[in-house]
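Down below are the structures I want you to see.
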Structure I
Amino acid sequence: MAQAPATTSREYYQLRRYELRNGPQTALVQDYFAHALIPALNRMGIDRVGTFKIDIGPETPTYYALIPSTSAETLLTLDMRLPDDAEFSKAAAAFWAAPASATAFQRSEVSMMGAFNGFPKLIAPKPTKRIFQLRTYESPSYAAHAKKVAMFEGGEIAIFQKSGLTPVFFGHNLAGTRLPSLTYMITFPDLPTLSANWSAFGSSPEWKELSHRPGNTDADIVNNITNLYLSPLASSQI
């Protein structure tokens, strides 16, 4: 299967969420990621596929798959195209056709994102010990959402990087729940570094100046933040 031709240098991201129960489901989903989904995506020309589990957050165990592509159509049609791959169908059989008496997951959700102009491609960190934060900012209006995106692109991302908050991706949520919103992922080697670098960001003079400009406060443009702590599964390419 060939990946659809790219129409833009900006990437799109599909985030798949699987809510599980402790027991056979966790091993089944990990096997599906490692031996069916990721190899099939790689054969399609899609790389840097991330797979994660929630360490801190609601509804555990929950696993995620993050799939980047330069083609939104490729991501939107994945579930129609994957069964055309004979190797995928064989490797995915236990997950793909799990019976109602022994389901592969409790429920699943899929969201679609478009990368920010100011951060158009996912950057995979070095494959060392690492943790991730997956953060979603909901806005009270589409104008407020656009303002928050402009704030990131107009200086906040640079302050992140200066403070040691290492970005993986930034995306507009195009389809899913809790719109309008944006989602981004950042990475750290460990929790103490995460805490120290967020403190550095919060005390940054540049951040204080940017966040106190008229119209830039959270009260103006953000009405809810979801913050999840993730660790990569063995199959993750991120």
Structure II
Amino acid sequence: MKRFVVISPVPEIIDSIVANSILRQAVEKELVDIRTVNLREFGVGNYRQIDDEPFGGGPGMVLMAEPVLQAYERACEVLDGQPARVIYPSPQGDPWTQTTVREEGRHNAFIFLCGHYKGIDERALDIIQPVEFSIGDVVVSGGEIPTMLMIDSLVRWIPGVLNDITSAATDTHAGELLDGPWYTRPRIVRGRPVPDVLLSGHHERIEAWRLQQRERRTRERRPDLWKRYLENKGNRTD
């Protein structure tokens, strides 16, 4: 069983996403365990303060080191001391890609730090030493959505979570190419028919057509991936 602990000042966001996604099924099947640690429980004073103004001035607020460190220690207790991969979603981190998912998937326990405001006091990060990953060159209001994106991408590869694991294996970015078009009933929608080849029952022709569509879509939409695909294809000896 993979175990996840998310440190957040608004754990309700995490709980809501888990309850309304494929993650709920994974939890119910006891394939994963997803817990939260409320950062505000470790806030300072009667108002449970977790943030303060940055030294040196400037706009925005910074999450204070001590509440984060205490919440991290609680997360370690939740995992009963099990070694965990600590991840801090941050626009300054390495890109979170499908390759990252495969590499990170070898870990069995994770702790996620959800940042807010300008970020977390650097001293807390120096002590915890998390790995930073970015969902893209964009800034959002908190780390909860990036965290759940990462957890979802990890969990869907666990056998038994999806009805058919090959569904994940054929997704966009699961391989070198983007995914191609898909069709379902009815055969004609507002005058637009399903391509004849998909109705032929000829599996080799269907697979060849799907590869052709994936190549075309990758070439048109992601020239960078198309270039890499051609380079890798040229280097193969099979």
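Since every read-out is calculated from the coordinates, none of them should be taken as a lab result. From a predicted model like this one, the values you see are computed outputs, not experimental measurements. Cβ atoms are built from the backbone, for glycine too; each structure is taken alone.
A few remarks follow.
- Test item: distance in nm of label points 7 Å out along Cα→Cβ at positions 80 and 136 calculated as 2.5, pick one of I, II: I
- Structure from which -8000 was derived, helix-only ellipticity at 222 nm (-39500 (n - 2.57) for each DSSP H run of 4 or more, over all residues; to 500), options I, II: I
- Across the set I, II, FRET efficiency 1/(1 + (r/R0)^6) of positions 104 and 128 (r between Cβ atoms, R0 = 30 Å, to 0.05) reaches its highest value in structure II.
- The maximum of distance in nm of label points 7 Å out along Cα→Cβ at positions 144 and 200 over structures I, II, that is, the highest value, falls on II.
- If you line up I, II by distance in nm of label points 7 Å out along Cα→Cβ at positions 48 and 192, the top spot, with the largest value, goes to II.
- The maximum of mean count of other Cβ atoms within 10 Å over residues 64-71 over structures I, II, that is, the highest value, falls on I.
- Value 0.8, calculated as distance in nm of label points 7 Å out along Cα→Cβ at positions 16 and 88, assigned to which of I, II: I
- Answer label among I, II for the case where P(r) over Cα pairs in 5 Å bins from 0, in percent, calculated from the coordinates, equals 1, 6, 11, 14, 15, 13, 11, 10, 8, 6, 3, 3, 1, 0, 0: II
- Taking relative contact order in percent (Cα under 8 Å, 6 or more apart) as the criterion, the largest value within structures I, II is that of I.
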